[in-house]
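For reference, the structures are reproduced in the following blocks.
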Structure 1
Amino acid sequence: MIKLFLENNELVRFEFTSPFTGETVKSIRGRSSGDFGNFPWSSAVQDLVKLLCGYSKDLKFSINSLSLDYALGKPPQWLLDIFGLLPSGRSASARLFIRENPEGKRFGDVTIRVNDLLIKPSDIIINSKEENLILSGRFRKALTKQYELAFKNTDPMSDPYSIASRAILHPAFKRYGRKNVSLILPELEYSYASSKRGIVTDSKIFDSLPNPLRVASNAPLMTAQSLFKMTARNYPINFDINYRYAHALEVAERIVRDDWASEPPHLAIVGIGPASYVLRNNKHDYLPLMPFLFSFDEMVGQVGKIKAFTFLQETPSTSLFYFEKLLSEGKLKKSKIVHNEPWDATKLAKDDPDFKAIMFFPYNEAAKISHGLSPVVVDKSTGTLSEMFLFAHKSLIKNKNATLALVAALRDSFYRIREDSILRESLKDEILDDKNYVYTLCRYLKAA
């Protein structure tokens, strides 16, 4: 199977599963290191893309190309990178393509076609615009920054009282949530210093945790998934992560309404805005367990004056908290607000220069990459970090020692990821290699 990842009709990534060895090799345009090969955007590569795209639609498609013919005759490193080797050590490309009049030794055209005995037109997949966006170099760079913000530049897990106190002092929290900080976090977390510093004193206690431990997350929250994956890698905890929710507001609404498709999750992640909604409506079975990773909200739009805003407003949202914080600090004037889901906010900001959209990652990046919107600077900043909280079902918190161990394991994973940039990159790649996850995220980004 061959997967082509195109960006503006140019190849940015190539994946090939060999019919000879069954192995999959991955290559990206430009220079890279690690598990990826490299290829240039040369005339030979351009003709290869034309050949494969044409063949995917027409079994008899062929191409005349001296540059590609020359590369197939004397395979350069990039050709070895993208197609790999045969068991004999020869380039696999020698078997995959049929050259007619190679090197132009006879009169007539040099023609190249795909060997249809080894590759069928249906074996060639040209990725969607949204999947190309997620795997593009620009998006990966932005995602690296999100991991830096979540793990390296902040430490939301070391001082829970400070985080909770800062959250409770937020101007919007005073309007939408409880006003007593003692009601924000349960007592059990502070029983032992070891839990606070991410030290598990007895790993056998994990045997008493539910198996699997169900987690309600949301598709955009990639960093949280990496944290749970890291924890499962180091501790005998089996997480069942449901990342199919569009955003934390949906998770919060399901908590308050007790509206789960099947069994309720043991853990749920919500931002500071939705957390205030959950805390205000306390007739449910969840308590805040610990401060969690930070999320990032950004204001984007077309160049021009700020006259109106569009963002996810109901419940309330973290975007609303950001907006009201700017208002309370005198950095924005009261303006017209239109409630919209992130994808609709993108469209409105794209079509109407008077509107600026506030949205969280990765919707903000999709708006910038796919729709040409730009960051809007307010007081020398385009966005903000917002606290998130991990809520736990009361049935889980009843098992105090096991829950303390779980908190310690999550903290330990946080510190491990924070201290190791190579680990952060590998966890990021693991998320992007999860086809089911990428498909889910693409469904949301496609609307945008």
Structure 2
Amino acid sequence: MSGLDKKGGIDNTVAAVLDLERPLEFISEEKFREVAKLLEAVHEQPGVQQILDHVRPRLVKLRPGRKPNLQRLFYMPLEDLLVGETASPDNGMLPRHLPALVWRYIAQTGDAEALKQLDVALKRTGTGDHEAHRKIAKRLWPLASAVLVDLVASPGHAKGMLGREVGLIEELNETAALLQAADAIDALKQELPPPPIRSLSDEQMGSIRRTIVDNAKGDADLVYVMALIVMVRMAKRADFLESIMGMTLGLSGADKPLVYARLSRLVMTEVTDRARQLSATDKGNLVGLADNARNLVTGLVAAEKALKNDPRARHQLSEMRKTAEKTVTQVVDNAKGTVVAAISVGPDAPLESLIETENSILALRKCQTFAGHIGLDKAVTGALGGIVGEVRDKANKLFASIGHKGGHQPDRAEVEQEMYWAVRMTELAGNPDDADKIRRQGMKALA
């Protein structure tokens, strides 16, 4: 078969897979593994990277065995920082097409014979022989680093290599630093728990500090990339930033604030994304608003603590805090209005209304967990207390009417339904003791 025929066959296969982009999420595990191998083999074809990005969550989860190649080994120090093509740069993350562009340059200008020998050695290893892959990677990284150090040393050549991607010159410099620190980064990743890392012990933080100091030797760029690699693996990045920058990392007095500022951009990006997500949430979805407001406030609290000495960051965080306060105030007002209206109707309300009522109380309960951080704890607690009070008043009136001479006598089924509804509403509002009291009063009235 000619090269053209082969290419035509590949193009047809890729086109077929493109048509199946959505079904890839649902096919069997066995078939998914087969498709993943095919996609990896033709990953440079147009549209294939888009499919890989789309199914990456499942790809990572299943971790199908993939044929190793030098490019994948080259990516190892960078992989924690790779993001989709639409992601905003300038925060330490690397758009996926940049490493691909860099690798092509290395393959074209690097030591061809050395690369060929590494490729031959890699092909002799098994798919799952990760230790052998790592040994070859440790021989590849210095070769790639040497090429990149020469490239970034000449800004004109670096811009020429980037071409239309010249706006990624800072990310190119970062990539060069990552390859210089590749061995140390690999050691850090081997010692750390898998991401997301919830917390690190004092011993682990000490080990991170020693690794950075011993390998960076005061170089600000190397300190930055090593701290960044750990930071992106943390569940609470702002907390890690505060901790690591409180340590002695061998930086000069002039370099330390610059490294801190570069790392803080990732924290600001994360909080800004949370604020954007909150703004995009359907205003009628009170539970979703409460969830996203909590997510934003949690990030704000940590970021404000870590960036307290950055006036610009403090201003931006203050504006986002106002957004959170406004959203929670709206949730409280809307939820309270919905529930108060529902109390007047009781359990006879349509099912859709009952569900909306329960969701409104749930939204208030969610807001209760973080409202204190934005000065709205009294408003949320007051709304929930008011709901419990109105439900209790309605239940008391119902129980008092039982056995009352001369008045309408509700039947037992009606009283039981009202009682269980009142108990349910009170429990949802977070008052199990009051709910139990209503239940006991109702049972006593019915006895």
Structure 3
Amino acid sequence: MKKEFSSKGWFIITILVVIMISALVTNCVPPSDTSEAELTVMKARRDSLRKANYNKCAFKMSNGDQYKLQGQWQKSIENYRKVMELGCTEDFASNLFKDMASCYNKLGENDSAIWAVKEALVYLPTDIYFMKLLVYYYEKAGDLDAVVKEYEKINTLFPNNTEYMFSLADYYFQVGRYNEEIALLETILSIDPGNKKADLAIISAYEASGIDPIERYKAVYMKDKLNATNGYRYGKALFDASEYDKAISVLSESKSNNSNNRSIIELLAKSYDYKGMPEKALEVYEDLARKYPNDLKILIKVTELNVNFSHFKKALEFANRSVKLPGNKGDAYKSRGDVYYAIADDCFGKKEKIDHNDKFVFHMAYEDYKKALANGNNSVKHKMQQMKKNEMIISGRSDYFLAPAACKVSSNEYKPLGDCYSWITRTVKVK
């Protein structure tokens, strides 16, 4: 009887062991239906907890906001974290993480601010406010590579939004990814062919990458020839490449469409000058002087060019206008002094030796140089010393006594005579 019982006992034990092992295996790898059911139960419990704690969470949010108004950032954060612990994150996600990030920012904890914004995006993955806020904190941290990644996500979520595309293109430029920037800007132009901002940005990207942008400048200019910036940039690119003929052609056309654009006109004049066409350069500068009669720099430039062509009367006309203008008197008087010096030097060069008429005109130059020096132009100092050393000015009593009587206007006033100087009305007064 005992033996029979023992066999049955072992049989029962074996069955129980098999059942237990089966149960263990089943628990380790639960069927998918059971897993989904468990998730449903967990969600229901979580929702129940949220509902039960909602008022507590709202109270903690209010407390956090009050501490925030008082500038007690750490206490605000403690209350906001309590909201998360109570299971209400989903209900308050937007304000919760926005305010939490703000408090961390006030505390100077940029990494924690980034964490708060990332948490917000778990609950609000397509919220553009938080996506841009994350960009802001990454940029504040100096992590431009992370900024680029976030803007790439934004552009994926919001395709064909040119505002976001431009932002990404700008960050591509900042991190030196010029090829990606150019490709993106080309996409913008495919969406909006007349987008001038994209045209100019592509040119900048070409320049930054070391690629010759002339063809791009040309394409932009051909799209809108009335635009002064387009004409100037294309003309400047051609000028910098020493393609002066093409530069003159483009700038002349652009000038006809933008007749008062100083930058275009000056570059056109410079292009003529570099091409070896100084007469045309002078013609353009004189046109510019007519448009800007009170621009000292232009008047001085026109004076200089006329001197180079020995157009002394015209040069003196512009020089006299210069000294009457307010502003940099030092440069104005030097410019007029250069005219008188050039007149005397030209006439003196045709004779064997210097005479009193030459000295009177050189003295006029010297007087203007003195005024230039008094007005801060030190560049004339050496020339004045040389003129005095070489006895090119009226400096001694013998000069006054030996001067021809015909030159004398009054007891101490003289004027130059002769074919070279007959048109000069200025006189020299001596002590």
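Descriptive notes on the structure:
- Among 1, 2, 3, which structure scores highest (criterion: Cα Rg over 2.2 N^0.38 Å, for residues 137-272 alone): 3
- Cα Rg over 2.2 N^0.38 Å derived as 1.95 - corresponding label from 1, 2, 3: 3
- Computed 23.1, 87 for Rg and Dmax of the Cα atoms in Å, for residues 105-360 alone - originating structure among 1, 2, 3: 1
- Top of 1, 2, 3 by relative contact order in percent (Cα under 8 Å, 6 or more apart), largest first: 1
None of the figures in this text is laboratory data; all of them are computed from the coordinates on show. This structure is a prediction, so every number in the text was calculated from the model and none was measured.
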